[in-house]
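S.K.: Following are the structures in question.
None of the figures in this text is laboratory data; all of them are computed from the coordinates on show. Remember, predicted model here, so these are calculated numbers, not experimental data. Cβ atoms are built from the backbone, for glycine too; each structure is taken alone.
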Structure I
Amino acid sequence: MNRSARAFWLRSPGHGELRDVTLPAPGEDEVMVRSLWSGVSRGTETLVFRGGVPVSQHAAMRAPFQEGDFPGPVKYGYLNVGVVEEGPDALIGRTVFCLYPHQTRYVVPVNAVTPVPDNVPAERAVLAGTVETAVNALWDAAPLVGDRIAVVGGGMVGCSVAALLARFPGIRVQLVDADPARAEVAEALGVGFATPERALGECDLVVHASATEQGLARSLELLTAEGTVVELSWYGDRKVTLPLGEAFHSRRLVIRSSQVGTVSPARSNRTYADRLALALDLLADPALDALVTGESAFEDLPEVMPKLASGEIPALCHRIRYDKSA
C-alpha cells in the first residue's frame, strides 16, 4: 500500500510550498484516505495565508488536523473529500468528507470521516464544511415564515446561507453584494440580488457575511424596528467601527454573533456529527454547484493561493483536484 503523500504548507505569510509526507499504517480505529478533492475556503484560508490571525485567536482558529502554528509554518485547511483505502471493511472504497487540510493522502480516526451520501457528487461534497456553517447560522437566526431577509456578502458563506434560505416558505430573500457579477450566482440559487445601495429595507433579519465594516453598517440600515443582524464575518486582526448612535437604540436593533466552533444553543441536543451529516444531505441540491467558481490541480496550490489571497482569482469556493493515480 502506498504510504507516501504530499501536503500543502504555509511556510510563512504569503508563501506556500508542497512537502513530502510518510504516513503511518492506520491503527485499529483509523482509516487511510486518498484525497479526491479539497476546497479553499477563500475568506478564512486567505486570511491565514496573509498572516492575519491575531495572537489572541491562535488557539480558537486551529483547524482539527492543523500542524504547526500561526503565522507559520502551518498546514491549514478543512474541506477534504476522499476515498477510504485502508480501515474497517464497511468503509473501504467509501467516499468520505473530512475536516483535513490539502494533502494527497492522510490517516485519521474513523470518527473523523463522514460518508458522503450516494446522491451527492464527491466534487460538490467539498462544500460540506461551509454548508455546515450556514446550518449553524440559521439555527442561531431562527428565521420565520414570512420574514423579509437580506444576506449581505455574497462570498462562500453568504451564498450558502442564501441557498438554504431559498428553501423556506413564504420569505423574501435577497443576496446583497457590491459585485454585480454575484447576481448570476443568486439566480442559480433561487434568490433575489441587489447591490448595497439598491437593497430592499425593512428586513426582519439580516445575515452579514461580507467581513467589512461597511457591510455591517449597511446591514443595520436594512433592518426594520427590533430587527436582528446575525454576524457571520470574522475580521481577524482588523478593528471595526459601527454607527451605534443614530437610531440603533431607539429602533431596538440587535447584533448577535454566530460561530461554527460550537453547536448553536438553539440545537444543544444535536452533535457536531449530526450537523455535518445534515449539511451533506443538503448538498444533494445541484443548485449548490454555483458556489464552486474555480478549480486547480493540487500541484499548483503554491501559485494559486497568492492569487486567491490578492483577489486575482475572484473565487467563492476554489476546488483543488488530486491526481487519481497518486
Structure II
Amino acid sequence: MTTISDKKPRVLILGAGAIGSFYGSLLDAAGAEVSVVCRSEYEAVRSNGFSIASRKLGDRIFHPAQILRSASDYQGGPPDYLVVSVKVVEGTDRAALIRPALGPETVIVLIENGVEIEAEIAEAFPQQELISALAFVQVARTAPGKVAHYAYGDLTFGNYPSGVTERARRFADLLQAGGIRCTLTDDVSTARWHKCMWNGVFNPISVLGDALDTGHILGEAEGEALVRRAMQEVAAVAAATGHPLPDELAGQLIEGTRKAPPYKTSMALDYENRRPMETEVILGNAVRAGRREGVAIPVLESLYALMKMVERKLSSEAKASAPEGSRAD
C-alpha cells in the first residue's frame, strides 16, 4: 500500500492567512503538493500567488496547486494532511469547515493559538489522526496575497492527546526541509500551557493598554509585576490540570521578551485593525480551566472581564458604523 512517506504528500491549508500561507510555502518548498482555501484574498492569490518576504528564509513566490473558496472544492481525492490555521474566534465552526475535505487517512493538523482547543475537533472526528501544533513566529499579512515574515518560525507539535506518530515525524521532516525547526513532543497539552504563560498574559495586556508593544509592557516595574502575577496564575492552572510548568519559566519568558526587539502581539494588531480577537482560546479557556479546577486567578479573571468589555465596545462601534441598509433592526 502506498503511504505518505513514499509519495508526494498532498496538503490542504484551511485558512491561508499569514500563518497558513507562510507554512504552506515551506511545505511547497519541501516538495509537497500544497493547496489552499482562501476566501477574502481568492482573486489576488489566483492571479499572483502568495508573495512571502523573509530576511531569514529569503523572499519567495508561492503558487498553490489549487486555490479554493471552500474545502469542498478540493480535487484529486482527500489530502494527506489538512492544516487548519483559521483564527479560533467566537462563531467559527471548525468542524464544519474541515469535514468536506477529510478522507479516512487524512491527518488533521491544528496550527492555532490557545489552550484546550483540540477536544472539539477530536470529538467531531474520533477516527482521524490529530496533530496539535504551536507556532513561534512573527509574521503578518501586509496586503492581499502578501506576507512579511519578521522573525522566528519554529513549530512545536505532537499528536493529541499524546504521543508522536510516524506521520507526525514525516510532517516535521517536510517543514524542516522547507527551512524551519520543528520540536516534537509526547505531551503537546503541556506545551500549549507553556505558550499560554506568555500568550495569555501579554496579549490581553497589550490590548487593554491600547495596543502596547512588549517594550512598553515591561518598561515599568509595575508592568513587569503584573505580568509575573498573571504568569504565576497560568502556571497554577496548568499544574491543576495535570501539566506542571518549570518554576523558572516565567522569568525566562520575561527576560527573553525583554531581549527581543519590542513588538506588538497578534491580539494588539487585531485590535488596531478592528478584527475579531482570539480572546476566548488565548485567555478565556485558561480562565474557565482555573474555575473548573478551583484555582484562585484574580488577575486572569480581571484581564478577561476587561477584554470582554473591550470586545463589546468594538462590536457596538462596528454596528454603529455599518451602512444603514446592512444593519438589522
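S.K.: Just checking, which of I, II has the largest value of Kirkwood radius over Cα pairs in Å, for residues 28-107 alone? Don't jump to the answer; show the numbers that get you there.
M.R.: Values: I: 13.5; II: 14.1.
With respect to Kirkwood radius over Cα pairs in Å, for residues 28-107 alone, the highest-scoring structure among I, II is II.
S.K.: Now a separate question. Of the structures labelled I, II, one was used to calculate helix-only ellipticity at 222 nm (-39500 (n - 2.57) for each DSSP H run of 4 or more, over all residues; to 500), giving -6500. Name it.
M.R.: Working: I: -6500; II: -13000.
Checking each candidate, the match is I.
S.K.: Given 0.05 as the derived value for FRET efficiency 1/(1 + (r/R0)^6) of positions 12 and 252 (r between Cβ atoms, R0 = 30 Å, to 0.05), which of the supplied structures I, II does it correspond to? Display every interim value, and only then the final one.
M.R.: Details: I: 0.05; II: 0.25.
Structure of origin is I.
S.K.: A follow-up question, please. Rank structures I, II by relative contact order in percent (Cα under 8 Å, 6 or more apart) and report only the one at the top, that is, the highest. Numbers along the way, then the final one.
M.R.: Numbers: I: 20; II: 15.
Once relative contact order in percent (Cα under 8 Å, 6 or more apart) is tallied for I, II, the winner is I.
S.K.: Identify the structure, out of I, II, from whose coordinates FRET efficiency 1/(1 + (r/R0)^6) of positions 100 and 292 (r between Cβ atoms, R0 = 30 Å, to 0.05) was calculated to give 0.95. Before the final figure, lay out the partial values.
M.R.: Details: I: 0.95; II: 0.35.
Traced to structure I.
S.K.: Of structures I, II, which gives 2.8 when distance in nm of label points 7 Å out along Cα→Cβ at positions 124 and 164 is computed from the coordinates? Let's see the in-between values first.
M.R.: Details: I: 1.7; II: 2.8.
Comparing all candidates, it corresponds to II.
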